[in-house]
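Before anything else, here is the set of structures, which you'll find just below.
No value in this document is a laboratory result; all are computed from the given coordinates. Everything quoted here is computed from the prediction, not taken from an experiment. Cβ atoms are built from the backbone, for glycine too; each structure is taken alone.
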Structure P
Amino acid sequence: MTAGTIAQPVIPQLIVGLGNPGAKYDRTRHNIGFEAIDALAKTWQISLTENRKFQGFVGEGIAAGSVKIRLLKPTTYMNNSGQAIRALTDWYKLPPESVLVIYDDMDLPVGKLRLRQSGSAGGQNGMKSAIAHLGTQAFPRLRIGIGSAKEEQQGNAVGHVLGRFSPTEAEVIAEVMHLVVGAVELSLKQGVEKAMSLYNNRTIAQTSS
């Protein structure tokens, strides 16, 4: 970028939710990316249909009133998510920076979001696959807090991520999905950086019942 030029805002054209296919993984913490895509599809009235060529459930429509968007839930299993992402970006000739990936993060408490324009996989296998297949770390991602395993499962990370939210946590996650929709819609209208500034410091608190 030369001096005096203003960076164009990063506007997503493809939104990918990471998760594992099949009923036994439905609504698990690790599948929060799928849940986010379902929430966006419902909000924008976009239907998702399985597409073998793209190795996932895919939908296309208009989001946030005027933006053409594609949604993807890979059916490759988490570790190979990048295959589906690459198949779709190649077909539609989308640059990596137009891909927004949504996934779970154990380092964030339930009720928190983190939106970033680039970064490492942070140990998340779906993101490792996405970075490998896109050939870059320079694409936006939205991490949704699923809480740490240490509190109740003595560091059993696999059991934690493949477990389901408690009833109290599920109430928080329902509210978090409203934040997700808001953050993504703002990203589509004004760019990822603007959405980061407004949503990264917001928290949905658990109410003690």
Structure Q
Amino acid sequence: MTRVLIADDHPLVRQGLRAVLDATDDLEVVGEAADGPEAVTLALEQNPDVVLLDLQMPGLHGIEAMRQILARRPSTAVLVLTMFEEDDTVFAAVGAGAAGYLLKGADGVDIVSAVRSVAAGHAVFGPNLAHRLRTWFAAPLAVARDVPFPELSEREREILDQLAAGRTNAEIGQRLNLSTKTVANNVSRILNKLQLTQRSQAIVQARDAGLGRG
């Protein structure tokens, strides 16, 4: 019997995943986590074989939750199930130790198959993601892969860098050829992904990470 922990902040998603997994004879759901810290706590308490993990969760981003889980339970297979498919997010998840990466919308058969595969020690990525990963790993080693704030897209990190430099949304828009509204929307996503509520908090974290010097 493969023990599975579900970690997602949406109750309906957790309910749907549990229904899919409970319909099998070889998969057992041993817990449900509604946020990042709870995912870490339950993973350490229940010692599941597989953690089915969303990335965008309150309290602690899924990538950091994964790092903490694998640091204490390295034999656990983490299968990411998320709506984000940007290269930076996929690569950050792989770099943190994800054994698989599925997009939300995958059907129950694919999810069950992926859980069984990662539990058996296999990596699970769709054909498109697998191609992008091969291309990325084949890139010259001089390309920096350890980037700050890996949960952000390249555009969001670019805007965060401008924020750290003390520029307004209008100034950022002029520099990046974006509308002020587009910049504001990106800033909102940055705060959400970093689990912050204020622009000033993002600026402090960005400057601590070395951004805003250009």
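Descriptive notes on the structure:
- Distance in nm of label points 7 Å out along Cα→Cβ at positions 71 and 183 derived as 3.6 - corresponding label from P, Q: Q
- Test item: P(r) over Cα pairs in 5 Å bins from 0, in percent calculated as 1, 7, 15, 17, 17, 15, 12, 8, 5, 2, 1, 0, pick one of P, Q: Q
- Structure (P, Q) behind the derived value 19.9 of mean count of other Cβ atoms within 10 Å over residues 31-38: Q
- Taking relative contact order in percent (Cα under 8 Å, 6 or more apart) as the criterion, the top structure among P, Q is P, with the largest value.
- Source structure of the calculated read-out (helix-only ellipticity at 222 nm (-39500 (n - 2.57) for each DSSP H run of 4 or more, over all residues; to 500), -15500) within P, Q: Q.
- Structures P, Q, by volume of the Cα convex hull per residue in Å³, for residues 103-190 alone: label with the highest value: Q
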